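Visitor: Several structures are given next for inspection.
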Structure 1
Amino acid sequence: MAKKGAIVKVRLLSTGKNVKGNPTGFTYYIQKNPKNITEKMSFRKYDPRAINPENGKLGCHVIFEEKKMPPHKK
């Protein structure tokens, strides 16, 4: 039987703020190989709930940082 790879799922959590100044909580889920990438990942991606500080409109690109995965519920 073939051995399963070292790929793990990772949650990227938005650093953007909503109208009230609270975190939006928007997430992306991606995969990474921890053998090749040992440090925490961060990407600049689109958050549809974040407020653009320049013009006050919804939706802008913000930094998404790698956070701990929530526990799996059965």
Structure 2
Amino acid sequence: MPKLPAISGEDAVRAFKRAGFILDRISGSHHILKKQGHPYHLSIPVHKGKTLGKGLLKSQIDAAGMTSDEFVALL
């Protein structure tokens, strides 16, 4: 399993969109993504100049039903 890179929330949102998720709404600084037929919504914090925590990123990847390899390939 590759080491997850330090990425911003904007980069994560872009990668999840490539995986088929769409932006449902923005609640404060969190972008809420959903996918047709998928049981979970993803909540990605988007703060300028800050990177996502590794644990948060890994949990969102797992909730999306993806592996770390698949996610890194979408970056």
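Rule-based calculations on the coordinates, nothing more; no lab input. Nothing here was measured: the structure is a model prediction, and the numbers come from that model. Cβ atoms are built from the backbone, for glycine too; each structure is taken alone.
Visitor: A value of 30, 13, 9 was computed for semi-axes √(5λ) of the Cα gyration tensor in Å; which of 1, 2 is the source structure?
Guide: 1
Visitor: Can you tell which of 1, 2 yields 0.7 when distance in nm of label points 7 Å out along Cα→Cβ at positions 26 and 50 is derived from it?
Guide: Corresponding structure: 1.
Visitor: Taking 1.7 as the value of distance in nm of label points 7 Å out along Cα→Cβ at positions 42 and 58 derived from one of the structures shown (1, 2), identify that structure.
Guide: Source structure for this number: 2.
Visitor: Taking helix-only ellipticity at 222 nm (-39500 (n - 2.57) for each DSSP H run of 4 or more, over all residues; to 500) from the coordinates of each of 1, 2, which one would give -10000?
Guide: Working through the options, I get structure 2.
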